[in-house]
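Following this line, the structures themselves.
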Structure 1
Amino acid sequence: MATSKHIAPTTALTPLIAGILLASGLAVGAEGSSEHQTIASAVKGGSAKLYFRLRHEEVDVDNLSEDEARALTLRTRLNYSTGRYQGLGVSVEMDNITEIDGDNYPTSPALKNSGNFPGRAIIADPEGTEVNQAYISYKQGETEARYGRQRINLDNQRFVGGVGFRQNEQTYDAFSIAHEITAADTNIYYAHVNNVNRIFGEDDPALSDTDSSTEILNINYSGLEAGDFIFYSYLLDQKLSDTQLDTYGLRFSGKSNGLGYQAEYATQERELPNGNEADADYIFLEGSVDLAGATFALGFENLQSDEGDFGFSTPLATGHKFQGWTDQFLLTPNEGIQDIYLSVGAKFDGIKLLAVYHDFQSDKDNLSGDDDLGSEIGFLASKKIGEYKLSLKYANYDAGDDSFNKSDTEKLWLTVSGAF
């Protein structure tokens with residue numbers, strides 16, 4: 001087993017956390033203000049909400065023998081949070097995903113390769129009932145700590161997110177602490193994650209939960225009119241594969257007078273159990289302008305490659321948000337990937353419209369000397385009517401060079417969601 005290069009969290013991060021707690025006036029045994037005078041009052045004074053999301057999805061992949069895969073699924077979500085007593089609170093959220101109608105389709109790559117779903121495309125919405133969130137929290141002043149299964153969405157979710165588009169959300173078994181230093185215009189977030197509950201469900205043979213020891217640190221400074229500066233450190237130790245993936249980065253984003261801008265750089269090192277190492281960088285640039293009632297954006301994202309052997313990876317990301325909605329590149333190719341995209345968004349009569357075009361190339365040529373990873377176009381229309389939201393989403397991926405083993409793919413989603 002390779003020796004970990006992580007700085008031990010007990011020695012490196014404990015002083016930081018202690019400093020945050022002291023800055024906010026927290027201490028062991030300190031009595032915080034409470035909303036309720038008794039535990040019974042806190043329980044009775046809690047809040048509950050019921051959500052549903054009904055979705056029809058179609059997937060058509062050119063190289064598969066069957067016609068398009070289809071699924072009609074319903075996600076029902078019930079959550080409840082107590083009021084606070086002495087700063088303490090409890091939150092629980094349950095999800096049920098039911099297949100109402102559809103083809104016999106696999107819900108993950110492992111099931112697709114099992115041979116039980118010949119010629120069918122993946123629709124990653126498995127049936128089942130799961131605890132989506134269950135945590136105890138303590139809040140005092142500008143500091144909140146949580147312990148248990150929880151949702152973690154950081155920045156634009158490029159590195160840490162919940163994959164909220166899928167019916168089964170990705171959540172984290174973790175201890176987290178968030179602190180706002182108002183006087184310094186700074187927000188600090190830290191989490192230690194020991195398990196990732198993935199979208200493929202508890203019963204998936206290969207991609208259910210990810211046992212890990214992950215340290216997450218995200219510091220956001222918002223004291224400039226031009227925008228926010230963010231520093232982050234994400235140290236992943238994946239126990240099953242005994243692989244370490246350490247990422248450090250800086251991000252800046254802002255908007256002024258109808259002009260939006262984002263810039264981000266990160267560096268990453270991977271270490272395998274045999275001691276072999278690889279490293280790669282990440283670059284992201286985007287500019288946008290509000291013009292004639294529409295927003296136009298041009299972006300460049302580069303997940304670089306280490307000599308064609310390893311591509312910059314984001315295993316905890318909400319990958320569906322990036323590099324096209326057909327999810328061709330949830331796993332970065334070893335050759336890396338460059339994405340140049342153009343989007344146009346507008347709103348008419350309460351209907352939000354969005355069109356996106358992506359052009360993909362590898363960061364390094366593959367062994368065949370090719371670099372064309374294809375292109376994709378996507379369209380989205382959505383409208384909110386009271387507590388309900390309707391959306392229609394379509395994406396069409398056109399494969400590039402044959403040597404990359406990609407296939408033309410079309411996907412369509414029709415979704416209705418609501419809350420009570």
Structure 2
Amino acid sequence: MIFIAISFLFFLFRYQIVSLLNVENPDLFIKLFTPIVFSQAFFFIGAILMSFQYFKNDFKYAALAPVIYNLSIILFGWFYSTSPESTVYGFAIGGLVGSVIGHLFLQILGAKNNGLILRVLRPKIEHVTQYIKISFPLIVGQSIAVVDEQLFRYFGSLLSTGSIASFRYARRVALIPVGVIAQAVGVASYPTLSKLFVDNKLDEFKLLIKKQLSALALINTGVLIIFLTNSENIIEIIYQRGLFSAEDTNRVSSIFMVVAFGLIPWSLNQIITRAYYVQKNYWFPVWVGTIITLITILILKILSNPSGESYAVIIISSLWVNTLILSFFLKIKNDRLIDRNLLLDFLKIFLVGLIGYFLIINFGFYSGGPFFELIFDTFFIFLLILMSLLVVKMKYINLKRTR
């Protein structure tokens with residue numbers, strides 16, 4: 001009820017929001033704003049219902065939510081595709097319908113099947129207070145891992161025409177492995193981490209986090225090498241058609257090679273922050289991220305002779321600094337999580353990635369079309385990682401144990 005009330009509040013003040021933002025096309029804004037603002041309520045409700053299912057180790061209903069949501073957006077966008085404005089409106093309607101079906105009705109079904117009894121209750125002030133206490137740090141904090149997209153957009157607007165689009169295209173591709181692998185691992189493991197911590201099984205708790213960090217570092221290092229060695233091929237395959245020219249491909253790929261380095265901190269952050277949250281330590285990662293964000297903005301502001309690449313280097317470097325600081329200070333009941341064995345695993349992963357990059361760059365095993373070159377290099381990196389697991393002994397990644 002709280003989320004629906006907040007959505008209604010924004011809806012009631014929609015015209016004031018238009019005036020505050022000085023919108024050029026108020027009618028279109030209102031038309032789009034209405035379905036979008038109410039879809040947020042269903043997202044929040046669905047997230048709570050999903051968390052209950054995660055606690056019960058049931059992920060199938062939650063996994064269907066984004067599928068239904070995205071299909072609904074595509075379907076309604078196509079249905080309303082008589083003009084650009086109508087298409088955008090179709091996307092907004094599709095988002096609302098998808099959130100109702102995928103994030104509300106489907107999650108109610110999933111929660112009920114897992115034993116949740118749904119009743120209409122009056123909200124108690126202690127429950128509201130507890131929710132605000134938990135969520136407030138995440139609301140006020142502006143972590144660099146969250147606002148980097150806004151930094152790319154704002155500072156890209158200070159550069160030449162097309163810079164914002166270049167940042168957006170590059171970042172969108174770089175985040176694909178994060179959404180497919182890292183976020184899935186973080187979300188799926190959170191109930192297990194919570195249970196281990198509550199049951200005081202701290203050794204198992206620490207071991208699981210270390211295994212996840214090592215596995216994500218290895219997988220994403222392999223993906224990073226593929227991105228670095230095939231940046232132009234990837235951008236050409238995904239984007240180069242219509243008005244998107246070869247010159248655009250070169251421009252975006254040069255930024256993509258920098259943004260791709262954010263893949264590892266983006267991914268590791270999914271696990272590291274959850275390790276803090278499980279211990280009810282919400283403020284430290286928020287303050288670290290907020291301070292780093294402010295310092296990053298200051299550096300970007302005073303940068304002389306800026307370029308898209310230099311902006312990308314600073315923003316991505318700040319992601320690394322954020323992840324390194326959170327990792328270094330992460331403690332489990334006063335015991336530091338990062339130990340010598342984990343650092344050795346990271347070093348070995350780095351060396352494997354370096355070897356893979358060197359071999360692809362210097363020998364160029366296949367020089368055919370961009371698609372087949374990408375496929376061949378991906379297969380080569382996969383084999384290299386597989387061989388490294390068989391040959392190089394790692395403490396927290398053991399191929400024989402994971403069979």
Structure 3
Amino acid sequence: MVDVLRSKRKGFVYSLFSVLVIISIFGILSISSNSDMNKDLEINIDEKLRTDELFYFKEGAKQDFSRSAYISGKRAVIALVDDILRDGNYSTGYADDVIEALAETGIYGNVTPNIMENSTIVDWSDSISHLGQLHRISVSIDLIDTDIQSVDAFTLDLSNEVNVSVTGDIFGIQFTDSVSSENKIDIGAVEDPLISIESYGYLRQIINRCDTLLYPYHAQMVSDTGIFSYSSGDNWTSGRLSFDIDDSDPALKILVVSDIPDLPNNADDFLGVVSENVSDDATGISNYIFGATSVVSNLSGLLETPIIVMTDDAVWSSYIYDEVNESCYFIDSLGPSFLDRLEGNLETTSRYNLTNKTVGIASFITVTELPEELQNAYSSVDFKYFGEVSGKRIKGVTESEVGMDLVLGFLLDDGHISLWGLSGLDYV
């Protein structure tokens with residue numbers, strides 16, 4: 001992550017460029033005007049130009065502050081995460097306080113991380129003051145406040161306030177102003193220290209948000225009516241959705257249709273068939289549900305093909321298997337916020353629960369990637385696993401049918417089964 005921001009000075013160099021341009025323009029205007037004005041007007045013109053120069057210097061610093069504060073805040077987040085991962089210990093204080101201090105001064109535990117060199121708000125203040133000296137402008141910048149909090153599950157809100165005072169060395173002209181900025185910091189592409197530390201380094205995951213367009217839900221029931229028959233006494237099976245009766249690879253798929261064409265057809269080649277027509281011919285079909293109301297329309301228009309679970313007369317659409325394989329993060333009202341994860345908390349604490357939005361996040365972990373001595377029958381939701389909360393198997397995720405593994409060891413706790421409305425997919 002440090003490599004991403006290796007060029008430590010670039011942000012402030014680009015930011016200060018706008019201030020330099022403004023100063024240069026007024027310097028040129030000053031020279032031009034002095035050459036054209038008679039001596040009686042020179043002092044007044046010089047004072048006017050100097051006043052304008054000071055004003056626009058102050059305005060340039062104000063505009064530059066927000067961009068510079070964002071650079072400081074983003075690097076402060078990365079600096080704290082890097083320190084946690086390097087030492088294997090969570091934040092030594094409240095994560096928000098540590099990030100605020102890093103953004104302001106770059107100091108954490110009496111040390112300045114490399115990534116914060118020349119990248120703090122104090123560094124910005126010093127740079128502006130030095131730039132002013134080059135143009136005979138005295139600059140005073142007082143840091144009033146820095147605050148960071150979770151604005152939603154994947155975004156931090158960084159607010160800063162400073163007082164800026166600029167004084168001209170020649171005419172003694174002074175401008176003073178209060179400057180506020182507010183920046184949104186995306187936590188994406190940052191490694192999750194909670195998973196790394198709690199798994200003793202065996203699991204490492206980058207925070208990558210699950211695409212809610214591809215995966216609009218974890219799993220949901222799309223039909224619960226119809227007559228059914230299964231080849232197994234367990235009365236359920238699952239497979240990838242197909243709407244095409246002529247699918248070239250039907251063996252592990254569930255065919256979903258309005259009605260089955262008259263024989264001959266390929267319906268019996270599918271693992272299971274779901275039809276809206278209650279009177280379809282079931283000849284040769286191993287697993288079926290007939291009379292599943294509106295199932296075709298309920299499953300149409302999805303950007304990603306889900307796994308279909310047939311269990312008794314119910315049809316479920318599930319993306320959990322895909323989310324497990326992608327190792328992506330989702331919003332979780334039971335889970336810890338990003339800032340809580342930096343402290344090792346397994347739930348969102350009141351300190352960071354300051355918005356009406358859910359700020360907790362979670363990810364599914366692959367238990368089999370852990371050494372055997374760390375594998376347990378706990379929920380595969382990351383913070384529940386590390387909290388040693390037991391779980392149940394989930395149809396269409398743990399197995400495609402009894403005895404046929406999909407995600408070995410995948411379990412869900414009762415809290416998430418209830419939260420996501422998955423009762424009916426769980427089994428012991």
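Data for the structure
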{"quantity": "Value -25500, calculated as helix-only ellipticity at 222 nm (-39500 (n - 2.57) for each DSSP H run of 4 or more, over all residues; to 500), assigned to which of 1, 2, 3", "calculated": "2"}
{"quantity": "Identity of the structure behind 5.1 (criterion: distance in nm of label points 7 Å out along Cα→Cβ at positions 257 and 353, calculated), options 1, 2, 3", "calculated": "3"}
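We did not get these values from a lab; they are worked out from the coordinates using the rules stated. Computed from a predicted model, the values in this text were never measured in an experiment. Cβ atoms are built from the backbone, for glycine too; each structure is taken alone.
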